[in-house]
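Listed after this line are the structures, all set down as structure tokens.
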Structure 1
Amino acid sequence: MSFLQLFKAGGFTLYILLLLSTISLAIIIERYLYYRSRSKIKRLEFMKGIAKELEKGNVKKALELSEHTDTPFSSVVFSGLTLYGHNEVVISNTMEREVTIETVKLERYTSIVGTIGSTAVYIGLFGTVLGIIRAFHDISQSGSGGINIVINGISEALICTAAGLCVAVPAVIAYNYFVKKVDGFITDMELSASEILDMLNIKQK
């Protein structure tokens, strides 16, 4: 069967799955590029640079370094350094809020991919059930039919299930990848926040 024949056999359910697949693919590409752009700088190297500037007493230089570094943990560090000289609790709370803000940015759209991954199979099954019902209805209307007609109708209906799996599997894999990446970013942000607090405490003493 050609691609066009498959779509005709699958009915409107395949068009829904095609739309979901397009949305899922667009988000997967966008998130992958976003995470990649925010992962270019390693946290340990960045924190060594910050520590070196703070040891010299050059807080302004440390602020510039964190401001011009495009990573989630650098944003957390920047928020903490801007409050240099304030109470430790104030600095800590500010960095915690920044961690939350960055986490929201990192998790943007990922729930859509997760939802597509968990529902695409069921949408495909729904299309299969409708296809089987249609096949048996056509047989009953014609008043005749053998095993070949039944098999052909069911095989066409199962196209929807196959399509649902094709949409769901990549979406689930991508969602699990997103979750792991976000967890890694959160760990880096929390470690950076903790290190900055220690550095500022030492500096102030």
Structure 2
Amino acid sequence: MASLRKWYPIVVVGATIVVSAIAYPGLPDRVPMHWNLHGQIDGYGSKLVATVVLPLALFGLWALFRVLPKIDPLGANYAKFEGTYDLVVNCALTALALAHVAILSQVFGIPISIMRLVPAAVGVLLIVVGNALPRVRPNWWFGIRTPWTLSNDRVWERTHRVSGYVFVALGVLALGALVLPIGITAFAMGVIGLAAAVWSIGYSYYVYRQETSQ
């Protein structure tokens, strides 16, 4: 299983390259690349950009995720949650790869709604991250990194344990928002993202005050 986790990103990047190579000859010179909150196309790119940028970004992200543990002052802790780290990284790369396929599919009339796919991917990713957070150990790159969690291991532990439930709940809400009109779904995703950020900062500070006042 460990080897599968390590090879999976390479397979995902390779798959996006294959999809791009197959799609390239049939793409028009201008490819839809961006949609507004109502699901209407409001941005285009060349077919070279449409087929190259995301595969390159995926490869760059994978390389970055492999390097980060090596340059982290707390890098030894990654061995304690290596499987969790790889799971979240692989899910994030999969979400981006699916977005790449969805963008190219629009040109060929395949009905994959990017405005539905992205919120769905975010919802699933939040649930995965929520389940993973309690297993994450202190580090400088991955997890809820605030001045308070990084300065106190007990604050880190409590923040990540409780935030796991919160992130799962937010992920379920994100999936539930898919039944709403596209514009409202997009707004709901913004609110959910803001809620995750505010919670992470606010709760970690609250726990820090509790732990340091004892």
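No value in this document is a laboratory result; all are computed from the given coordinates. From a predicted model like this one, the values you see are computed outputs, not experimental measurements. Cβ atoms are built from the backbone, for glycine too; each structure is taken alone.
Here helix-only ellipticity at 222 nm (-39500 (n - 2.57) for each DSSP H run of 4 or more, over all residues; to 500) was calculated and came to -24500; which of the structures 1, 2 was it taken from? Only structure 2 yields this read-out.
Highest-scoring entry among 1, 2, by FRET efficiency 1/(1 + (r/R0)^6) of positions 71 and 135 (r between Cβ atoms, R0 = 25 Å, to 0.05), is 2. When relative contact order in percent (Cα under 8 Å, 6 or more apart) is computed for each of 1, 2, the one that comes out at 20 is 2. Calculating mean count of other Cβ atoms within 10 Å over residues 55-62 for structures 1, 2 picks out 2 as the one with the greatest value.
Can you spot which of 1, 2 the value 53, 25, 19 was calculated from, given it is Cα extents along the principal axes in Å, for residues 87-182 alone? Derived from the structure labelled 2. Quick check on the output: 1.14 is Cα Rg over 2.2 N^0.38 Å, derived from one of 1, 2. Which one produced it? Only structure 2 yields this read-out.
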